[in-house]
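S.K.: Structures incoming, each one as structure tokens.
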Structure I
């Protein structure tokens, strides 16, 4: 699941980096995300002999759980540890990518909605750092919903590629191996 907000107004904003990563995964594997009845754009691909359902909810971020719950039922995903949610993370430096299994929600409304609808937080997250907004958290909504500048966009494009790699690593090698590989990477340094 790649989280974001639907529509061209939000395309390529910081809040949509999760959706960007899942769209990239579909492209890598020759698939196109298509609208369906599950409130999401969906594609199915084969990766390493395994079936992988890729989806981008078409609900707004704070309602992501509605689409995720429908897709979990549609694909018969009984083990929530096999659900990977790719999302933006204010608490990570710009461009950092980290893999996490279960745990807190860091104030992320999309994750909160998913937890509420699934009644569990035991899903895997691939977190893409978008950095804290200038001026503090009270400017968080403006920060996540705005388009990054050119330099930031380049860093986020690299992070989206790395996040797509991380999803593939989770599928190929498991969560722990993906955590070891991606969480030990140095955090990108911001030029002064």
Structure II
């Protein structure tokens, strides 16, 4: 009998520790909507604080993680712009050898391949000069209009409770499981201590 009691108490304590932690994790997300119980309003932490979480997350992303100046710098990088050259050159080739003949067949009859090549080279030189200026103007204009903090805040605020739970569960699934295991282990150890004290 003593042996049964010796193990039963720790196992019950472990079960209680696991269940209470599981319930606490569930209450992060549930109930979705406020529920009145014994005069107390109960609602999941994240559904209740979703707007505040969204605002904090938006501020963190905008100030610590994503800076538009860095994105603009990458867009303006000469090497990045140079990597566009093959695509631009292919488009110009198509225009000169296909579309120009379709739209201006008479002119294309008098323009030889050598002239076409020179036209293409001239156009590529102008585009290489013009493209950095266009990108710079575009990013400067976009930077004034783009509010990363507001975008993130609005996105998170408008997430459904199911979507928010899905995202957080995907990110923290292992951590939640670890908390449940730790609670069960601690409950078991506390049960052992209680049994030990009872036998003293």
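Throughout, read-outs are computed from the coordinates displayed, never taken from laboratory work. These numbers were taken from a predicted model, which means no experiment stands behind them. Cβ atoms are built from the backbone, for glycine too; each structure is taken alone.
S.K.: Matching task: -11500 is the computed value of helix-only ellipticity at 222 nm (-39500 (n - 2.57) for each DSSP H run of 4 or more, over all residues; to 500). Pick the structure from I, II.
M.R.: I
S.K.: For the read-out Rg/Rh (Cα atoms, Kirkwood Rh), a value of 0.93 was computed from one structure; give its label from I, II.
M.R.: Attributed to the structure labelled I.
S.K.: Starting from the value 11.0: which structure in I, II was mean count of other Cβ atoms within 10 Å over residues 63-70 calculated from? Mind showing how you got there, number by number?
M.R.: Values: I: 22.0; II: 11.0.
The read-out comes from structure II.
S.K.: When relative contact order in percent (Cα under 8 Å, 6 or more apart) is calculated for each of the structures I, II, which structure yields the highest value?
M.R.: When relative contact order in percent (Cα under 8 Å, 6 or more apart) is computed for each of I, II, structure II gives the biggest number.
S.K.: Among the shown structures I, II, from which was the value 18.2 of mean count of other Cβ atoms within 10 Å over residues 79-86 calculated?
M.R.: I
S.K.: Separate question: Using distance in nm of label points 7 Å out along Cα→Cβ at positions 39 and 71, single out the structure from I, II with the greatest value.
M.R.: Going through I, II one by one, distance in nm of label points 7 Å out along Cα→Cβ at positions 39 and 71 is largest in II.
S.K.: Figure out for me which of the structures I, II the number 6.0 belongs to, where distance in nm of label points 7 Å out along Cα→Cβ at positions 55 and 111 was derived from the coordinates.
M.R.: Derived from II, not from the others.
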